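Chemist: Just below sit the structures, each encoded as structure tokens.
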Structure P
Amino acid sequence: MSPTPTGGTVTGGGLTCGTGGATCQATFGSSTSVTLTATPASGYTFTSWGGACAGTSPSTTLQVDAIKSCSATFTSTGLVNGPPYSMTISPRPTGGTIQGAGLNCGTGSTACSVTMPASMPLGLQATPASGYTFTAWSGDCAGTNPSLYVQLGGPRTCSATFTPVGGGSH
């Protein structure tokens, strides 16, 4: 396997290459059919094979009758599960404040991240400053309700948009 995959592991034919394995090369005495399986790590999905391997199925069979090099591509789902169970507000909002357990981030406040000891729902409240209105959440938060709960199943990042009332600048 070249390069060594990140975000998952490729196994088969004596290989265990990538997350949790470092056996990325195997030698065979004669022409051999090898089935390789790509297994994504938590927070990733398998995307495709490259090099001498092809396709988008997590399993591929390759005839090793000469030197062959394959690659596997894994893509982050954006939602990694597992510790740290953290919430980060980024970028720091202007025109308002986001508050929650251990958070007070925005106009006049800089407590923009918190880590909890376990997976749990975390309530967030977006409060516009005078002359602004709350518009929407983005990142791992979504919607237009200024109050919401986010499941901290891993590291999460949210941001909020505040818009000047009347669309002008203040």
Structure Q
Amino acid sequence: MPIPDYQSCMLPLLQLAADGKERSTHEAMESLAAHFNLTDAELAELLPSGTQSVFANRVGWTRTHLKKAGLLEYPKRGQFKITQQGLDALARKPERINVAFLRQFPEYQEFLSLSRNPQESAIEITLDESQTPEEQIEAAYSQIRSALASELLAKVKAASPAFLSALL
């Protein structure tokens, strides 16, 4: 069986969380791998970047979309649990949960609108046509990295002391 896409993982993941217990991402991956009868070779398959397995990436996106729809919450880092809205969604006994299903939730619609509209802090990349493509890529990467560092620093400075102490 091929590795399922992230939408195919949505209903089984929500069903796993239906007991209301906090679950780890690792536990969810093990349960979903068994549910989909994935082989060791499929579980070891990496993204083109080579930094993460395809399956772990898809489970991560599954969690993200369910959270953005308000069906899951993250009580702690690396942990998730179902919300009342998630329990209500399961009570309707859907045959499938996918992006189309999630669009019924206002939180998800807001997430989609934010992810599709450029934000004020969008980075404008300037390219020098005298540079080679590799040099242009390096320059763009450097600009993005610098903008990210500035944005992160601003967010850390604005964070509460409680948030900062939780990081330690």
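Derivation of every value follows stated rules applied to the coordinates shown; laboratory data play no part. If you're wondering where the values come from, they're calculated on a predicted model, not measured in any experiment. Cβ atoms are built from the backbone, for glycine too; each structure is taken alone.
Chemist: Which structure, out of P, Q, was FRET efficiency 1/(1 + (r/R0)^6) of positions 32 and 112 (r between Cβ atoms, R0 = 35 Å, to 0.05) derived from, given a value of 0.05?
Modeler: Going label by label, the one that fits is P.
Chemist: Let me ask something else. Match the computed value 13.3 of mean projected area of the Cα convex hull in nm² to one of the structures P, Q, and report its label.
Modeler: Q
Chemist: If relative contact order in percent (Cα under 8 Å, 6 or more apart) computes to 18, which of P, Q did it come from? Don't skip to the end; give the middle numbers.
Modeler: Working: P: 18; Q: 22.
Comparing all candidates, it corresponds to P.
Chemist: Given 0 as the derived value for helix-only ellipticity at 222 nm (-39500 (n - 2.57) for each DSSP H run of 4 or more, over all residues; to 500), which of the supplied structures P, Q does it correspond to?
Modeler: P
Chemist: For structures P, Q, calculate mean count of other Cβ atoms within 10 Å over residues 96-103 and state which one comes out highest.
Modeler: Of structures P, Q, the maximum of mean count of other Cβ atoms within 10 Å over residues 96-103 occurs in P.
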